[in-house]
Structure I
Amino acid sequence: MSHGITYVIGHKNPDTDSICSAIAYAWLKRAMGEENVVAARAGNINAQTEFVLDYFQQQPPKYLPDIYPRVKDVMTSDVITVNASDTLNKACRLFKSYNLKLLPLVDSEKCLIGTLSLLDLSKIQMERLGPMKSHMLFTSVKNIQEVLGARILNAPMPETEFSGFVVVGAMTEKSFKKRLQEFVPASTIVVVSDRYEIQKIAIDFKVKCLIVTDGKDLAEEFLKIARENKVNVIISPHDTAQSSKLIFTSIPV
């Protein structure tokens with residue numbers, strides 16, 4: 001088969017039986033409703049076969065010098081790809097949905113720039129096992145919003161990428177303030193549910209991004225201050241644990 005064509009072919013150095021059988025069987029397959037079935041031959045026809053074809057006013061079958069498959073015969077033309085700006089989360093979903101082991105990586109013009117394999121994903125996760133790396137990621141507000149399926153309440157520049165450290169606000173106010181002192185405000189992402197004191201501390205600290213979980217809205221007075229302090233605010237429908245896991249898949253591939 002080549003580009004939707006099915007060739008019916010006999011043995012090499014064909015005799016009359018081989019040629020006529022190919023013609024007859026191709027005709028039968030077409031009569032049964034199959035399309036693009038074509039008789040072919042794997043060698044030159046002899047004088048006897050030529051006489052028979054002339055007598056019945058039949059054209060010789062198409063000559064195929066060999067039947068080895070070409071790249072065009074076996075390649076996949078409708079290729080599933082991932083864009084260099086797509087998130088790791090999207091790549092994982094493509095691997096799972098299409099049962100893939102390798103994804104071509106393309107640029108904005110669909111030109112191949114590399115590949116992404118399941119092994120690559122494993123290495124990325126292994127590299128995150130370090131004490132500091134496990135809290136650090138490179139992402140954007142838009143990417144976080146995409147992987148969480150979240151709502152954005154405030155994001156002056158959602159597509160701007162940045163490096164950040166993730167801090168989960170599951171501690172006392174005193175411990176949280178001490179924890180924030182370890183990071184640069186413009187590089188801090190805070191994940192917290194409806195713990196209002198923690199939310200207020202994060203906003204006053206002018207963190208890069210505040211992710212409020214469990215679908216809880218941010219108080220209007222807090223949102224006003226967040227806008228003044230240029231704090232990105234995202235409302236995640238997931239709980240704090242799930243949100244914290246998912247945002248690490250928001251990094252570009």
Structure II
Amino acid sequence: MNLLLDCGNTRLKWAISDPLSIGTGRHMVEKGVVDYESESLAVWANRLNSQGLKWLQYSSVISPEQEAQVLAALAPLGLKSSRFAVTAQAGKLHNLYATQETLGVDRWAAAIGAWGLVGQSCLVIGAGTATTVDLIESTAADTAVYRGGLILPGIALMLQSLHQRAARLPLAEGRYCASPAVADNTHDAMTSGAIEATCGAIERMGKRLPEDAPWLLTGGNAPLLQQALADRVRVIDDLVLAGLALDLDQR
């Protein structure tokens with residue numbers, strides 16, 4: 001069994017993957033979320049001790065100090081480990097990003113997971129601290145290119161920025177007012193504005209693909225965006241973890 005970690009800015013997502021079941025859609029034996037508090041990490045790592053784990057594959061966008069804390073908690077398990085990195089190619093997915101040294105590992109892992117899942121041109125939307133909107137295009141029957149896309153502030157960052165830079169605006173805790181409703185108070189207007197602005201960027205990027213290309217949505221803010229995008233998106237909670245599993249299997 002392999003342990004997969006998606007070390008994001010606000011939480012650590014993990015999964016135990018059976019390498020013999022990659023490609024079946026049922027390779028995630030167990031998965032969950034843990035915070036970065038040392039006590040929580042220790043309890044979590046201790047519980048993993050009985051899982052028969054052999055290998056650790058992890059992606060990280062957190063600070064070196066936080067990353068060291070996570071690895072220290074797992075050290076007693078004695079796992080062989082690899083830190084996921086951006087590459088020029090993963091299987092039959094080719095990376096066309098011009099500055100690959102600056103490409104977030106979570107974006108590349110999600111792209112690998114998306115391509116492995118749908119095997120066709122698609123939009124990959126990561127809704128976290130930042131929102132990313134990335135484009136994968138099929139180039140032949142079983143090959144594709146990752147072209148990059150958009151990075152914009154996440155919903156919470158948009159609302160925090162408005163509150164911090166506009167003296168009379170609150171830190172919004174409103175609800176999203178879906179059409180034909182119109183926000184009639186400031187909290188709802190700010191929340192709805194942030195969500196609609198994000199969805200506008202997603203929809204404009206989506207026009208670069210065929211109409212039937214799937215849009216895959218992942219990340220902590222996925223439920224907020226799903227309200228507005230509705231049936232146009234397919235929510236995949238563990239897209240980054242799926243990419244890590246596929247990358248490990250392709251080595």
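Read-outs throughout are calculated quantities, based only on the coordinates presented, and are distinct from any laboratory measurement. Here the structure is a predicted model, which is why all the values come from computation and not from measurement. Cβ atoms are built from the backbone, for glycine too; each structure is taken alone.
What the table below lists for this structure:
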{"quantity": "For relative contact order in percent (Cα under 8 Å, 6 or more apart) computed as 16, the structure of I, II it came from", "calculated": "I"}
{"quantity": "At a computed 19.9 (mean count of other Cβ atoms within 10 Å over residues 5-12), which of I, II", "calculated": "II"}
{"quantity": "Structure responsible for 0.99, with Rg/Rh (Cα atoms, Kirkwood Rh) calculated and labels I, II on offer", "calculated": "II"}
{"quantity": "Comparison of I, II by distance in nm of label points 7 Å out along Cα→Cβ at positions 37 and 117 - largest value held by", "calculated": "I"}
